[in-house]
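What follows is a set of structures for review.
Nothing in this text is a laboratory measurement; each read-out follows from the coordinates by a stated rule. Small disclaimer: the values here were computed from a predicted structure and weren't measured. Cβ atoms are built from the backbone, for glycine too; each structure is taken alone.
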Structure 1
Amino acid sequence: MNIIDISQVLHNNIPVWPGDTTFSFELSWTKEASGSVNVGKIEMSAHTGTHIDAPFHFDNDGKKVIELDLELYIGPALVVEKKNIQMLSPEHFNDVNFEGVSRILIKTESWIERSEFPTSITALSPDLAPFLAKKGIKLIGVDVPSVDVLDSKELPAHHSLLENDIHILEGIVLDSVKEGIYELVALPLPIKEADGSPVRAVLIER
């Protein structure tokens, strides 16, 4: 079994959304001070690095992380490459065979330098969600921080995906991943009131 880690590494210099909580890890107890153990303390945004968006993130009436079906985040996933495209629309997926999968992961390579927050990314057009829903897609993953353009306040892609019952995984790392079908595992933490959650996302080669 070959496991491919598609998660961003969390560290104190990981870029976050401008103005959001920066990531911090430090030892609150050291083995020397406590006499027995090291104990770490983490401060972070729920949307740091590789993470899922719960509908509550952009809809006050939407489900929170604890209410989401875990089966969304485990199972066959299709990785497709869609590079050098500013806005992904249905026409860009006419060549894709969706048979046997309900999860799609899109390799855009529009965020190359992950030591810095991007200034522009490949985004999804709102009309892509109903197209994917008709193909049976329930989860979409992207290798960028958002499914919408970075300066969007209306978040049309987020809302269109919600309306079509498609859930969101953002910030995955697909640099060395080839197109094909894999087993995805990207479980969110059981945070009761959360609008999102970091995940350890991996692909298992069949």
Structure 2
Amino acid sequence: MSAPHILNHPVIDDYMAKLRYKECSPEDFRRFVRQIAMLMVPYATSNLPTRSCSVDTPLETASTRVLDEPLILCPILRAGLGLLDGFLTLLPQASVAHIGLARNEETLTPEPYYFNCPSRLSEAEVIVLDPMLATGGSASEAISELKKHGAKKLRFVCIVAAPEGLDTLQSNHPDVPVLAANLDRGLNEHGYILPGLGDAGDRIFGTEA
């Protein structure tokens, strides 16, 4: 089991201060999430496998490297969509999978209600996106579903993580690296991250009560 990578990047921290502010508008919230996502891309992809190749420059042939495997981005609906645009801006060649999860009100566990994934899932590097890692239930279920459909090389990216969510995700999927922009204090009695930033999906899409 690898330790989670917590960025604590000064520029991301500056955006996080704006993102956490309770009066941040949905428009600004989406923009800050997108900017944070773009800053996280180099860290999320730093160890992707590459292969050597040659290209002709205007002056001579150069030896260089290119990505060696297909890349799939998988936002967990709906909040994960907020991270998707930033990742696609820097990774336009990536395909996109979608997975939707709903809570079973009897068991209180997340259950998939929608799954759509490109082909070659088993060959691809899959990056699962969700702004918040709270209890870890949704992330664990999404990764289990992807594995069930053949995914073998996965990594999980979030903006804010709680220690409880990290423990759950790493216990259920010790093979999946985790990258988070910030590690917060913990969860309240309702499962919300403290200090957190509220319900990311509601704040991204302007559906807060």
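To test your reading of the models, identify which of 1, 2 gives 1.21 for Rg/Rh (Cα atoms, Kirkwood Rh), for residues 51-98 alone when calculated. Of the structures listed, the value fits 2.
Where does the value -10000 come from, among 1, 2, when helix-only ellipticity at 222 nm (-39500 (n - 2.57) for each DSSP H run of 4 or more, over all residues; to 500) is the thing being computed?
It was calculated from structure 2.
For the set 1, 2, ranking by relative contact order in percent (Cα under 8 Å, 6 or more apart) places 1 highest. Here mean count of other Cβ atoms within 10 Å over residues 59-66 is compared for structures 1, 2. The highest value is that of 1.
Looking at mean count of other Cβ atoms within 10 Å over residues 83-90 over structures 1, 2, structure 2 comes out largest. Mean count of other Cβ atoms within 10 Å over residues 27-34 was computed and gave 11.6; which structure, 1, 2, did it come from? Source structure: 1.
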